[in-house]
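Derivation of every value follows stated rules applied to the coordinates shown; laboratory data play no part. Just so it is clear, the structure is predicted and the values come from calculations on it, not from any experiment. Cβ atoms are built from the backbone, for glycine too; each structure is taken alone.
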Structure I
Amino acid sequence: MIMDFGKKSCMVFSIEVELESYASKEISFVLGADESLIDCKNISYKYSKISNCKQELLSNKNNWREILGRLQVYTPLESTNILLNGWVTYQTIVSRLVGKSGYYQSGGAYGFRDQLQDTLGLKYLDTNIMKNQIIKHSRHQFVEGDVEHWWHEETKRGIRTRFSDDLLWLAFVTIEYIKFTGNKSILDIETPFLKGDILQEGEDERYDRYLESEEQGSIYNHCIRAIEKSLSFGDNGLPKIGSGDWNDGFSTVGNKGKGESIWLGFFLYYILDNFIPICKEKGNEELVEKYEKIEKNLKKALNTKGWDGRWYKRAYMDDGSILGSMENDECRIDGISQSWSIISNAGDNDKKYISMESLENHLVDKENGIIKLLDPPFENGKLEPGYIKAYLPGVRENGGQYTHSAVWVVIAETLLGFGDKSLEFYKMINPIEHSRTKDASNKYKVEPYVIAADIYGEGNLVGCGGWTWYTGSSSWYYKAGIEYILGLKIENEYLSIEPCIPKDWKEYQIQYKWKESIYNIEVKNPNGKNREVTKVILDGNEVENKIKLDGSRKIYHIEVIL
């Protein structure tokens, strides 16, 4: 064995094996590290026995079957069944939460917004994953309310930035956890803040070792500090974008302190709209009044200063230039402003439909099966939005399909009630659909069983997958399929079915294990509808479409008629 750590990251095993004709031999290789030499020796001795290796492998497989098998779906579209019945949740857990790494992006760091979003789909499998992530991330918020964009647990080193959306994801996922479980006690859990020098004027980021402060606050207080830190508005009444919002590549849109983000306005509106009831329950009427006023003004600004005639703009730059305007040669339209005008419920009703029609006309490429983030891509124009322009046209955020945002398009379509369209787009994102033939596989080039973070959208690379495995879109893809298309909704431990499906789907089934009980759900669509449930039957009795979950080792049969 040759190891040369720190110089050439390489490990080589060399062994000699002699085999008689028709003979076989089983060999185990054990790689690992531990705190003490004696523990290493004990482990290596244990797994020098092939029987112990086999037993451990079997145990590991059974553990995965238990976790991934808690929710199974059976729809008319087999490619959807394959991904939702284990693959995307496995991808999310092993790549995003455990490894924090992938074949095309090997990092190992925790991303503040990233690993929080990774728990959104996993709540159906284990709500403790989401709860623990909220607690962990709260400890990486500074006293001032901003957060580390990413960090390494081992070294306590991370990067403090002026990204404007990171901190709000703590409130977003906390809202999600409370809605799902009905458990508000998480708001009272106390965790420490970080301390460190604040960024100076003209300083966009600083990588450093940040330590815990003596000051602690409840999760509720952490969320409030994040919201308060975000209430910085520009001349148009929209939140300032800083050195980037969800799109990190917009690094010079507002780093001088004046640029504003329309997408961030919709995101902030959603946070305020859903956190105001929490503030009411906490008896904080002063904050309620403040947030309701901001929410009202924000909605007005989004639908006036944020509107471009046929769709919502994306951002105002420091110099007043506009991203996402029909007058632009580049970045004429950006998808996430359109989808979040619906997800946030802040868009005016008529504008929602108009903006989504524009998105479909300009960003959905049915020929190549992709949904672009923006179009046209940045290349030689006068706009200088940041490092996004360094990507080739059609690559990653610069006019390719950024799958994270493509899933938001699917969710927006379901909220508008377009079941046929939502499944069409959902199917387009599915990697299996990019790999059905040899020609398609040669074009797509990457694994057909995991979600790709991006797919190239221009030139001779169009339709080629970018990096796979390590993408936050895998959790969102699961959430979109289970919650918005198939309609399995759980709020406050009550189950309801609110699907948005194609009219030609006659039926589908869901089997859901909640705690120790099993819910067999059969959805029938005899009248060819997209949505709107007519009748719910629980164990032979018609009931309200709101069933209290019971985890006491029972089997329930639910029939849903559209």
Structure II
Amino acid sequence: MEEKRDYAVKVCPCCDNNRLYYLFSIYNTYRVVRCEDCGLLMLNPQPSDQTLDAVYGPEYFLGDSLEEGQDHQSQLKQSTAINYLQLLKRYRGASGGELLEVGPGQGDFLAAAANQGYNVTGVEYSSSACDVIKSKLQGQGRVICGQIDQLSDEQQKYDVCVLSDLIAHTRDPRDFLNNIHRLLKPGGVIFVSTPSTDSWSARLMKIRWMEFKIEHLFYFSRDNIEALLFHCGFHQMITLPAVKSLSLDYIAAHFERFAVPVVSKCLSLLCRVVPAFLRRKPFQVVPSGVSVMARSRSIEVKPKLSIIMPVYNEVNTVEATLTKVLEKQIEGLDIEVVLVESNSTDGSKQVVQKYQDHPRVKLILEDRPQGKGHAVRTGLKHATGDIILIQDADLEYDVEDYDVLVEPIISGKRSFVLGSRHGGRTWKIRTFKGSPLTAMLFNAVHWILTAIIDLLFWLPLKDPFTMFKVFRADCLYGLTFECNRFDFDYELLLKLVRKSYKPIEIPVNYRSRTFEEGKKVSIYRDPLTWLWAIGKYRVIRLDLLKVVEKANAAKSSPQ
């Protein structure tokens, strides 16, 4: 029988873009293409069903002909599974419940989860693997031989769904995740482990990366796997390096089967000289992937944009700014304006109070001024939108730039956008009229600090300090903030970068105002706080799950 033709991918599943450009081929046959907008890599066209069926045969799972070797590999996978279950417990604040794993392989994770009190269900395509899973579960849980669509008519809903090294194998990741969303309870947790194109091994090995295989149809980065999850109804994402328990023997066997020049040869030679007990000694390593945990949410008909606007002594501009912002419409988005007024002394408070009953305004009145950073932090706590945009009340930035700033987030191209004051044909940043020396000083400081940030954080930014910072609201999940003054701009940027969100810069319109017009930055004090913030947030440890655990504990404790 003639083999059916391969599947052609028409648009990117993350951002719906059809600009898919050829990069290179694997096995001199299958083309790897890159989405020009979001950076997702994929095979296009995809291998046919017959080709993949031949790959997913009884010998697909890496095994050992000797029982001792099989036990060793199972112990490694069990150890990795226990690590994943610990992450899930920290993220959820609980263990147990109904757990579904799609593509459980040979069932080591399901067995470990069952031993920790979960009611487990596994859906596995390979019939031979299903037999192995059933033997490991020993009557605990159930195993379904087939695909996830066999659960579509069931009323069963799950607390947790696990996709371990699976999402890269699906023909349509968006449709697949939409099906998972329907199977989860409200607030149910998804756990996705997948190879990542921004892992150390991918960056080191480039086109010889060991994850470039026929059966891997998609190759995600941290950013586009989160964007895809967001568009499929998930939020509150925590993305961490995928730690696995491996041994030298296991790694060498993998590279013997999936040969990589030089690497495979070196591992083979190393195994000849290393004693057997050391070759099988397990160790933890991050080989090539990430683990993402997220919660299901209701999918709104229209996403919402929250505009955070701090106000303090801006009586000359706040009403004009508010008028422009409240008149602004963005197709496909609802808009709320979170006004944080810090007890101004110039009449600004009385101006904003006129808007307290406006249907698009949420007004928060602070009892005293504690700095712009503190006001923005307060606004973030009250924002209910899916996307956050920060807007000053001083008319320096143009409201008409909103559309181009939110578009990459709405479309799934990016999670974090900066409105850069450098761009186009006109120099716009800090051109203080009548104060050329002040302008020169501020711009010199700007370039010096930008160079420091780009060097320390491996970034290519031109304007990291722009007020126009736009991002998905759930990008803040697991982060806490402490800065109160203008150093908050640095803290917000650098913590998002440390959480692996790499911003893109989009040129925006900008008119710098002078100190006589109300500019509040201190020439002497603030640059020192900026330098301190850069150093501090380069070295400080971000324990995202610790923050989540505290939040879970606060929710569960009696009031």
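Out of I, II, which has the highest value for distance in nm of label points 7 Å out along Cα→Cβ at positions 42 and 314? Going through I, II one by one, distance in nm of label points 7 Å out along Cα→Cβ at positions 42 and 314 is largest in I. Source structure of the calculated read-out (distance in nm of label points 7 Å out along Cα→Cβ at positions 98 and 386, 3.3) within I, II: I. Each of I, II could give Rg and Dmax of the Cα atoms in Å, for residues 138-417 alone, but the derived value 18.8, 57 comes from I.
For the read-out mean count of other Cβ atoms within 10 Å over residues 82-89, a value of 21.4 was computed from one structure; give its label from I, II. Attributed to the structure labelled I. Comparing Rg/Rh (Cα atoms, Kirkwood Rh) across structures I, II, the highest value is found for II.
A value of 0.80 for FRET efficiency 1/(1 + (r/R0)^6) of positions 146 and 482 (r between Cβ atoms, R0 = 41 Å, to 0.05), calculated from one of I, II, originates in structure I.
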